[in-house]
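What follows is a set of structures for review.
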Structure I
Amino acid sequence: MGKYDDLVFKIPQEFHSWYGFATPRGFFRGTTMMDKAKIYLDFTSITKELVMEVPHTHHAVDEYIVLATADFENFYDGFDAEIDIWLGEDPEHLEMFTITEPVIIRIPPKLYHCPINFRRIGKPVLFSAMYCDGDWSKITPEVGPNGEQAFRYDGAGVRRCVKDRSKECIYCGQCFSERMVDFEEKKKDDEDVGDPNEALLAPFYKMNELPRTGKFDKYVYKFKKEEHADDRFQSPRTGFRGVEEMAESRLWTLINLVQKECIIGETHMHHAVEEYLFFTGVDVTHFFEFDTEIEIQIGEDPNNMETYTITEPTVIRIPAGMWHGPVNVKRLGAPINFMPFYPNGNYGKVVKTDKGFEYKGNDLPK
């Protein structure tokens, strides 16, 4: 047992029954999986046309929705889908965005969003909801039995099973899938049956008849190719660099596809913000295909650190002030994704040098 074992979490294979979602999938469910964790996100590959969610908000924290190809090695050329998503301040007057290339969408607190209509899937699509809090929750507007407006709160630890209200929801997806599976079976039998999503989506497509304000365009960011000459990583690289890319963003992350044995980074710490280091496969549809061996050191003292070995998809929580690095890719059977996840608008680090401690960051004067 190591002193920092509680910071290193092997991402479990989550088998489920969600219609149109590849199984198993990778999920990091915040404090449910790691004490004190302050992020909650999934790596989901969507393989069939489907509709998700109804308009809702998150009352206190940002959410970031990534829609991209599930195959990171073809991040820019491999996107083959058409996806509609609605955003707005009023759930009855939303603006639609059609996604045909990789994007990240920032959902600030109290911004209504959804449904998401994956109306054409040519190749599997990455859907990753990154929620900058240790627990997931949402608020959904509803109309009560007497016409009064109500707001339903739902979230991790409070959601109940639709099939058995005495049990907590385990996100198996059975309730979501039943209507679509029934629809597909009837179609096979040539029964004249309507798509169950049409009635749900009709009022939202009706909203498109209203003039667009463009007010919410600033929340949809199209990923830009980052060409580079570092032969440790595949080029182009993908990143979302916080406030450099989008005003008020609280997220900074990279998708580094490591293609050779190498050493990445240096021993450093972050003085005020946590960081999360994800090590995963490069194809979300086959998330757990991981053929590599990585070593990383962690410690409270840069001169006295413990070494951890990674051989399967893993996330490491790096609390503020915790020294870590470098990442030593000792063996690489196939490319892997190394994804630093930094929940702050700017990236900065403190490095120990012969002269003391030096701060490096993208928020320094140029």
Structure II
Amino acid sequence: MPAIRLGLIGCGNIESTHEAAALALAGDVEIVATADVQEDRAVRAARRVGARHAATRHADILPHVDAVVIALPHDLHHLVGLDCLTAGKHVLMEKPLAITERDCLELVRAGRQAGRVLMTGYLMRFHPLVLALKERIDAKVDGDAFQVSIWTEQHTEPPPGHWIRSAQRLGGGQFLSHGCHYVDLLLWLLGRPESGTHVGTRLGTPWLEGEGTSNAAIAFAGGAVGYHFGTWGARGTRLRSVIHVHATEGMLEADLSRGRLALVRGADERVLLETGTVKPALAQLAHFVASIRDGARPLTDGAASVQSLRVIWRLYDAERRGVVADLRGLGLDDLADAPDVVDMRSP
């Protein structure tokens, strides 16, 4: 079976992750084209991966590819994604899918009408430690999970003029841009959300127009609670990236930075899995390729990815109004045909 011809649209820093994943899957996928508004970046990327085509316009590479990875500023996801899907190309879209619900649903419908795979880059779902957590929670190996807490602490300070500083281009702040990974995980691990709160601040991250530090708490049907703390202002960290699952028979700790899953019961700690340094982008791209070949719906398809964004938009809205957000009906439903298309973009 011939390799899937892949195009990379957007050749900034994050694109190197996709380059490495594609090169590791040589034989199944081949990067044949690159596109970036800065011609030198497109050319350099093409040289690194041996691509035959480089362009400054994404439309110019579409005749040469079967599928694309889109890694552009968030406000460009919608229009570029529509162009690619309507041209009959499969799309792996870097998160978030788009910055309004209306735009997201248009992308979902375009993918379905074209009969093409639309997948969102929620790569944390493919991390082996997260997969191990999901398996143990679902099987109740450690009893009933009643609290999942996620911490992500890092320092992200882009240079002056960078698009990430703009709340309009980012679609909000740290919570939407980075927290969407972890709201997605909370929904995947715990099910249907019912209510929640979000509190964010720019204090400590004055370079951002939106919040740089975010705290979100979500109550789920069945009684479990999920929490995410994320900051782009960390000047130091002990945790970096850690998930704690408290269950009735012990606590699971997935230290994503160290590649280690442990079970803690009282004073006893038992290491369950050690992965070392993991690049989940490789498993993510392999899943994208398999979905294309099998004609299957990917784990993080467009409709599924709207779920986490809808929760975030509801939490943003409730924060502005000073109330607890009603999240019922947003957790596990297929939203592609939802009648209540509401634009709740964060200002």
Exercise. FRET efficiency 1/(1 + (r/R0)^6) of positions 138 and 154 (r between Cβ atoms, R0 = 30 Å, to 0.05) computed as 1.00: which structure among I, II?
Worked result: I
Seminar exercise, completed: Re log10 I(q)/I(0) by the Debye sum over Cα atoms at q = 0.09, 0.14 Å⁻¹: value -0.55, -1.30 computed from one entry in I, II; matching entry is structure I
Problem set entry | Highest-scoring label, criterion being distance in nm of label points 7 Å out along Cα→Cβ at positions 178 and 274, among I, II | I
Exercise. Any idea which of I, II comes out highest on distance in nm of label points 7 Å out along Cα→Cβ at positions 266 and 330?
Worked result: II
Exercise. helix-only ellipticity at 222 nm (-39500 (n - 2.57) for each DSSP H run of 4 or more, over all residues; to 500) computed as -10000: which structure among I, II?
Worked result: II
Exercise. Out of I, II, which structure matches 26.5 when mean count of other Cβ atoms within 10 Å over residues 90-97 is calculated?
Worked result: II
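We did not get these values from a lab; they are worked out from the coordinates using the rules stated. Quick caveat, the model's predicted, so the values are computed rather than measured. Cβ atoms are built from the backbone, for glycine too; each structure is taken alone.
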